[in-house]
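Just below sit the structures, each encoded as structure tokens.
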Structure P
Amino acid sequence: MLDVLGQVEAGQPIGEVARTADVVVTTIHRWKAHYGEMTKDETKRFRLLEEENRRLERLVADLSLDNLVLKEVVAKKW
């Protein structure tokens, strides 16, 4: 999201950025209104939170897969 806003701020046409990011133009305008006034510290914190969120989502996916495999193994033993 911050990358998309950065592209718009750099002067790329918003329609082109929207197509590339696979979002609608209205979403970009909403992001800009909500996140456009972030300070550098807030932006850095937001990026760290996004990275942590991605890491946790991968962890949940891995654990869910492990859980599914274990359930299948247990089901075959009975």
Structure Q
Amino acid sequence: MSITLAADDLCLTQPAVSRQIRALEERLGTRLFVRGYREIHFTAAGQALFAVTDSMMTGLQETLGAIMPPQRGHA
């Protein structure tokens, strides 16, 4: 994983993403990533958080798809 690539995908700067990660780690009281020279990796806590939030986002998308009317005219 790369913070720089994630920042590019989010249209944010790398420092902004790094600040958000640090803020989340401080709020949770645990490190979520092990930082290397050019990439980062999940800690066990980070992997657990990712698994839960990924599942939640999938459920949310499925729920919204079930209750929202189809959109028309969008290519």
Structure R
Amino acid sequence: MDKKEALKIVFDCAKLYKENLASKNLLFLSLYKKTKFNYLEVKFLKGNYQHLTGVVINEDISPSNFYEKCARLLYL
């Protein structure tokens, strides 16, 4: 995968993250030993998008700003 392909994926996923997950909570439930439940609540904050991508940047930009810039870009 080259840099252009990687950027397209990051930008496309930022839009999907914004539409489906950003600023939302998601609760995962699982049945344990037929009578008990395990649960995990995940908060999808804007500032976590960069961490989820694994992208490391050299510029002085906050994780939230990174997400906003990626979500606004129209990649051709």
- distance in nm of label points 7 Å out along Cα→Cβ at positions 27 and 59 - highest-scoring structure of P, Q, R: R
- Message: Quick check on the output: 24 is relative contact order in percent (Cα under 8 Å, 6 or more apart), derived from one of P, Q, R. Which one produced it?
- Response: P
- Note on the structure: Calculated from one of P, Q, R, helix-only ellipticity at 222 nm (-39500 (n - 2.57) for each DSSP H run of 4 or more, over all residues; to 500) reads -13000, and the structure in question is R
- Message: Matching task: 1.26 is the computed value of Rg/Rh (Cα atoms, Kirkwood Rh). Pick the structure from P, Q, R.
- Response: P
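Since every read-out is calculated from the coordinates, none of them should be taken as a lab result. Since the structure is predicted, the reported quantities are computational estimates derived from the model, not experimental observations. Cβ atoms are built from the backbone, for glycine too; each structure is taken alone.
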